[in-house]
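K.L.:
Each structure below appears as structure tokens.
Just so it is clear, none of the values below were taken in a lab; they were calculated from the coordinates. Keep in mind it's a predicted model, so treat the numbers as computed, not measured. Cβ atoms are built from the backbone, for glycine too; each structure is taken alone.
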Structure P
Amino acid sequence: MNAVVEKVLMFNPFAILGLDEDFVLDSAKLENNYLELMKQYHPDKIAAQGDDSKQKLEITLKSQQINDAYNIVKDDIKRAQALIDLKKQQAHFDETIAKKDNEFIFTQLEMREAVANLAQIYDESKMAAIKQKALDDKQQNLQALTQALAEQNLELAQKLVYRLQFLSKLQTDIATVEEDQLFA
């Protein structure tokens, strides 16, 4: 079980932050609610109040819970996974459908191979092309994810989350190859 699933099973990050369970996010409301909660539950606040160890522990745990919820909700992929995990408990959900994504598996292999080849023999124009493809694919999948979640199509949403996780990792790998080229 991944860390996001474990956290969602322990609490609802949207409820903690006073937000609707929705993929489309009002980032200003998220920031405002987070800051208000942290004013109330920041561990430094109780440091000045004396030596009540039980209260300090409770505030520290609540502060950590608020931070965890914020880190889940502010990230598109983690937010989507949290929504899927919350909703799949209430609906029929076949995760094997989401994992059978043969079309994208081929794309993954091609893109990984291209980045690996560019790590060996760097070509700036080819790197720019693969970088743009990863960015375009990520944007397309984010749009499709928004629609899938709006339509409560959890299997498709899960498939798209898996794709987005790959694309985010690929972007990190591309940045690493580019950084290595700067110092080569």
Structure Q
Amino acid sequence: MLIAVTKDANNNILPVAYAIVDEETTHSWCWFFYQFRHFVAEDGQLCVISDRHKGIIHAMENLDEWKEPFAYHRFCLRHVRSNLMKSYKNSLNNEGVYRIVTKLQRSETGGNTHIVQYFQHSCTCGKWQMKRFPCSHALAVCRHRGDNPISIVNFVYYTDTYRKQYQYAFTPLLHVEYWLEADWVIEAD
């Protein structure tokens, strides 16, 4: 399956287009990019962020409508880091990885161990990844390091982000009487 996604103002990932193909090849990626440009994103500049798949690189370099200045191709740093870690896993250190043991409470709760990957903004409790807001374990590491807690808070919680998101007026939909009739019908299989 080949898929194109985007992110909205709330940093949610949304699918834009997908194609089911026999295999992920240079030919299938070229076909997908051609279809995407002609039926989904006909005009305007696009930025493609991807892994380093040869088919995507080939399509971006060889299809005229996907060359700069019509489109820009950048590599996903998460994939680059993952590939680097696979290649050099024994030579890289674990800087930024902390083991946190919670305090045992009178009610016999606590005493749990969590691993905080400080620079990846993740914790084994899952709260930091899910809420994009530091969990208590991450804040403990932050305090231990002497860092400012604001530095590890995701930008979506910043006041500036909130203001930018709501700075424009919302255009309401017209009454249903003004909607155009669709020239297609959805049929069940």
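K.L.:
Work out which structure the value 18.9 belongs to, where mean count of other Cβ atoms within 10 Å over residues 69-76 was derived from one of P, Q.
P.N.:
This figure was derived from P.
K.L.:
For which of the structures P, Q does the calculation of Rg/Rh (Cα atoms, Kirkwood Rh), for residues 21-116 alone return 1.18?
P.N.:
P
K.L.:
Say we calculate distance in nm of label points 7 Å out along Cα→Cβ at positions 133 and 149 for every structure; which of P, Q gives the highest result?
P.N.:
Checked P, Q; max of distance in nm of label points 7 Å out along Cα→Cβ at positions 133 and 149 sits with P.
K.L.:
Comparing structures P, Q by mean count of other Cβ atoms within 10 Å over residues 13-20, which one has the largest value?
P.N.:
When mean count of other Cβ atoms within 10 Å over residues 13-20 is computed for each of P, Q, structure P gives the biggest number.
K.L.:
P, Q: which one has helix-only ellipticity at 222 nm (-39500 (n - 2.57) for each DSSP H run of 4 or more, over all residues; to 500), as calculated, at -26000?
P.N.:
Of the structures listed, the value fits P.
K.L.:
In addition: Can you spot which of P, Q the value 0.45 was calculated from, given it is FRET efficiency 1/(1 + (r/R0)^6) of positions 77 and 101 (r between Cβ atoms, R0 = 30 Å, to 0.05)?
P.N.:
Source structure for this number: Q.
K.L.:
Between P, Q, which one scores greatest on Kirkwood radius over Cα pairs in Å?
P.N.:
Structure Q comes out on top.
K.L.:
For relative contact order in percent (Cα under 8 Å, 6 or more apart), which structure out of P, Q has the highest calculated value?
P.N.:
For this comparison of relative contact order in percent (Cα under 8 Å, 6 or more apart), the top structure is P.
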